[in-house]
Structure I
Amino acid sequence: MRILKTYARLFVDDLDVALPIYEEIVGTPPDLRVGFEAAELAAIGDFLLIAGPPEAVDRYRSTVGPVIVDDLDELLARLTAAGARITGGPHTGPTGRFAYLDHPDGANVEYVEWAASIRARVLG
């Protein structure tokens with residue numbers, strides 16, 4: 001199991017307003033822009049911008065990640081054996097499979113295994 005990418009999660013009011021700033025910083029357009037439930041997400045460089053009404057995004061504010069892995073099942077087995085607890089998932093979303101885990105140190109982390117098409121688009 002390998003970590004392929006880690007994003008810094010940023011909450012913004014409006015993706016259309018926020019993206020030009022991050023495009024300037026990163027030097028490229030977003031790799032991904034998708035809707036997820038009532039929220040909208042954009043991945044650009046090592047940032048994951050999240051916009052949406054508070055009732056849709058507030059539950060993610062205390063979560064670290066997402067951490068993109070090549071094998072979610074292996075990650076879940078390894079981390080639960082080390083004392084982590086699955087608090088959500090695994091679920092399937094627009095970019096692949098994901099799960100939330102509480103680590104023994106108290107961190108709550110989102111892990112994602114991208115669908116092959118997303119992995120190829122973002123990582124080449």
Structure II
Amino acid sequence: MEIENLDLTEKISKEWKPYNLAFIKRLELQEGELIITFLYQERGASAWPDTSKQFYEVKIIFDSVSNLKLNFDRNYFYQISGFNITDISKDGWEDINFEITEIENEVINFNCKFITINSVSEPVSISL
């Protein structure tokens with residue numbers, strides 16, 4: 001299985017990786033769709049994420065979500081350590097093609113059938 005509209009990420013990086021998703025800005029659950037707006041920043045030699053540098057907002061739609069686990073303890077930008085998106089379509093699970101796991105803190109984990117990159121913003125600055 002492939003992530004739909006992955007070409008939208010070309011303005012960020014030629015090899016876009018969910019590993020570089022630094023913050024969750026917004027999370028919406030609507031009729032089986034999980035819509036997450038992330039702040040994306042390439043990892044560099046210095047500390048990451050670097051709030052003195054710009055981020056890209058990446059809005060991703062995860063369709064037919066199941067086994068959703070959330071572990072949030074605040075409401076604004078929630079720092080994450082990036083995501084792993086694993087194609088498990090060959091494992092034979094009905095309506096499950098992907099497993100999504102936050103790398104370090106298990107802030108959010110779930111399965112879904114489809115993933116679509118909905119939009120990628122121009123670079124933005126943030127303040128925490």
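A short reminder: the numbers here are calculations on the coordinates, not readings from a lab. If you're wondering where the values come from, they're calculated on a predicted model, not measured in any experiment. Cβ atoms are built from the backbone, for glycine too; each structure is taken alone.
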Check your understanding: Between structures I, II, where is distance in nm of label points 7 Å out along Cα→Cβ at positions 7 and 95 highest?
Key -> II
Practice item. Taking 24 as the value of relative contact order in percent (Cα under 8 Å, 6 or more apart) derived from one of the structures shown (I, II), identify that structure. Key: I
Study note, to complete from the structure: Matching 21.5 (mean count of other Cβ atoms within 10 Å over residues 55-62, computed) against labels I, II points to structure II
Check your understanding: Thinking of I, II, which structure, once helix-only ellipticity at 222 nm (-39500 (n - 2.57) for each DSSP H run of 4 or more, over all residues; to 500) is computed, gives back 0?
Key -> II
**Study point:** Test item: distance in nm of label points 7 Å out along Cα→Cβ at positions 47 and 71 calculated as 2.4, pick one of I, II
**Key:** II
